[in-house]
Every structure is written in C-alpha cells, then in structure tokens.
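Pasting the structures here.
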Structure P
C-alpha cells in the first residue's frame, strides 16, 4: 500500500486534516467518558461551523435523519455530525471542507442495516440535495436504523 504524503512537503504519514480528525475523536471519547457530551448540541455546533453550502445541506440532513429515524441519537464522530444506535454510529455527514473534497458525503457504517445481496453502497457523494435525494436518503436512514 502506498504511503500518502501530508500537506507538508516531503513528510509522510497523516495529512493535517486527518490529524485534526483524530484529535477531535480523542476529545469526543474524553467528553463521553466524563459524561460531558451533549450530542445534539455538539452536532448543531459542528454544523454551524461549516461553510454555507455544506451547512445548508447538513441542516437539512439533520432534519431528515431526525424525522426518518427518531431513535437515532445525534453525536459527533471524528468531528462530523453522526447518528448512533446503542452507542454505535449508524450514519454520518462529512462536509466537503473536512478533507478538502469536491463534494460532501453522507455515509453509513457497518452497523447500518442496509445489506442487500453481496454488494450495496455505504456512502453517497452529495453536491446538492433535491427532493429526490432527500426522499431516497430518508428511506435509507429509516432502513439503516432498524
């Protein structure tokens, strides 16, 4: 497997964005252990920090997840808005800005009940949300949370 170079010229290992995500995860674990995590507030705060295009999409996805699977618990996961069942992340939103990508991503973990045959998608690239995508993602979230 080829090693990736970090943003720093000539250095090998994790990129600065990857290291930042790991630091965020460490803070999340520490807050959860100390009983200081407030998932809904943490998710809304992360959404508020996003650039406008990602923020609008994340706000809409947050509403879709809450309406489609009200039993999922909002929390952050590596600094991203995520939704969990029994303490395990089922789905998450990764803004385009998070890893300097050209599109945002809505993904599902292996805890999501989306199995269909021998192969199925686990994440979706999002450049915008239309009514059709909202409907499809709502149905997937509902199925994933079962």
Structure Q
C-alpha cells in the first residue's frame, strides 16, 4: 500500500497538508503516515528534566495526532499511522522516507507569510531532484472546497 507522508507540526499550513493526504489516500486506497519531529534543542537540560520534557512533547504530539486521526477515520475511512522521531526535521523526514519503502509521496503545506513557504518546503524542494519520491506542496491558503475538488 502506498503511503502519503505528512508532517505534523504547529504551523497553520499543516492542516491543508493533512486534508490533502487524507483525501488522496481515501480516493486511491492508500495510507497516511503522520510524522512529527521533536527538535534536539528541546532537550538541552539535565537528564531528568530532558526526559520529562521529552515525555510531555510526546503527549502533546499524540493528542494533536488524535484530533487528525479521528477526522480521517470518521470522514474518510483512513487509519493514519503516527511516527515520532527526534532530531533535525529535514534529516528525520529523509530518514523516515528511507526507512519505510511504502511511502510514495511526501505532502507538505506551504506557508503564506512574507518570509516564504517555510523551512521544510524551501529545503526539501531544493533537494527534490535527488529524493526517491515526489513531493506535493499544498498551498496554505487553499480552501477546503478546492482541496476536495482537486483530490
């Protein structure tokens, strides 16, 4: 089964990337893998404090994931899979693509502010010529209705 890999973060554009991945997976009988990356700078404290912060970060991610998972299950019949990795986001995204040969498409949401589409979109689109899978970049301002029409 082909999986759509989508990154879960705190960005507004993440919502459109989730929608696109769920809609495409439902229409193509694929799967959705949701990846959340915990950056290493969150754990620059003593071991005990770092362990507590790591556990809290995982709890936040799992709660955030469950909101999207319920929507995907009930609205689209898609059972998403959660993967949590620790490290630099771009490095961990590339590692996840390498580690899971069922991933067929990386779905990213593009930001709409003046600073550009976002760090992930900028970096990964520059490297797209050497990636083993295609990238779909979903505009952050695209309406839900338009997303449904094109998927």
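Structures P, Q were shown, and relative contact order in percent (Cα under 8 Å, 6 or more apart) at 33 was computed from Q.
Of the structures labelled P, Q, which one yields 15.4, 50 when Rg and Dmax of the Cα atoms in Å is computed from its coordinates? Source structure for this number: Q.
Read the figures in this text as sums done on the coordinates, not as results from a lab. Note that the structure is predicted; figures quoted are calculated from it, not measured.
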